[in-house]
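Every number here is computed from the coordinates shown, using simple stated rules; none is lab data. Keep in mind the model is a prediction, meaning the values are calculated, not measured. Cβ atoms are built from the backbone, for glycine too; each structure is taken alone.
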Structure P
Amino acid sequence: MTLETLDELAESLSGATLDSVLRWIAAAFTARSLSTDVERATGRIYDLVSAVKRFTYMDRATVAEPTNIAQGLADTVAVLAAKARAKSAAVRLDIAPDLPLVHGYTGELNQVWSNLIDNALDAVGESGQVSISAACDGDTVVVRIIDDGPGIPRDDQAHW
């Protein structure tokens, strides 16, 4: 709606009628905006539920199978996104596009990714950064999870 349209309404309508029309227009815009917000939220919920289902592999037997490391890392980041947002931490995911499937235990690998990324988020300060990458190195898939936290204090390093 343009200012010109509103000016035309103001010239052609008076008092209570103009007030009613403007309230109706405002209500229509609010309803459209709210329905768009609901649609976006529903999409986010669907994506998160899908990520959790893939992440947990609740419907799969515990057997080694071809495993999509890229999907597992992306699902883990989705599951931990609220924790990252709460710390205003940036999580960067850099997955090689040609990453092959690997033979492994998908649920257990997802638990490893979860523990490592969760620990990295614990280590970073407010507005910290966690970088996750996966790429091929010969016949091996290499996954790196790096944070910009302070690291383990020197006195505690001997215990690790």
Structure Q
Amino acid sequence: MFYLTTPIEDDAILENVFSLTTEGESAFGNGTKLSVLNEGGGRELMMFDKLSSQIAYMLVTCRHDNTFIDKLESIIEQYSLSKRASVGKIGKGTIIKNCGAIKNVWIEHSAKIEGVTSLIEGTILSSSIDPVHISNGVIAKSFIIQSGSSVSDGALLDHWLYRSRS
């Protein structure tokens, strides 16, 4: 069975994919809050696909300055709202093979996704210069994966921002 509700750009290859859908409106992981530095909460970090280490540092360590945090989170929230859409994307030259469910995912150019179990609510910022590779049993929910990253071997990502170490 194969369901397709996501546009596919040129030179993309899809082979043996259970489902590829976008349901309702999605921000594709943008605006999702992550708990960092304190497992009990109170230092949430709102992730978005342009997040830098400097912005993350300020959001987590400057919690004493409510006006600053409110303004910064408002900017991120507005950006996240601008990313909302009712259709996802499969970028040019992307390869998706032997995968389970892919739902509410925005995939940029030249990503290689092979053997994943599921990808739900996320953004994959791949590029032809620095492609993303995702493989072998990966389960990801509410995520953003930056260009040049590789995720494999049954990794479980839940509310996760993943950057390459390079």
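Odds and ends about this structure:
- When Cα Rg over 2.2 N^0.38 Å, for residues 51-106 alone is worked out for each of P, Q, structure Q gives the greatest result.
- Computing distance in nm of label points 7 Å out along Cα→Cβ at positions 35 and 131 across structures P, Q gives 4.5 for structure P.
- helix-only ellipticity at 222 nm (-39500 (n - 2.57) for each DSSP H run of 4 or more, over all residues; to 500) from the coordinates reads -18500; which among P, Q: P
- Comparison of P, Q by FRET efficiency 1/(1 + (r/R0)^6) of positions 83 and 139 (r between Cβ atoms, R0 = 25 Å, to 0.05) - largest value held by: Q
- Which of P, Q yields 2, 9, 17, 22, 19, 13, 9, 5, 2, 1, 0 [P(r) over Cα pairs in 5 Å bins from 0, in percent, calculated]: Q
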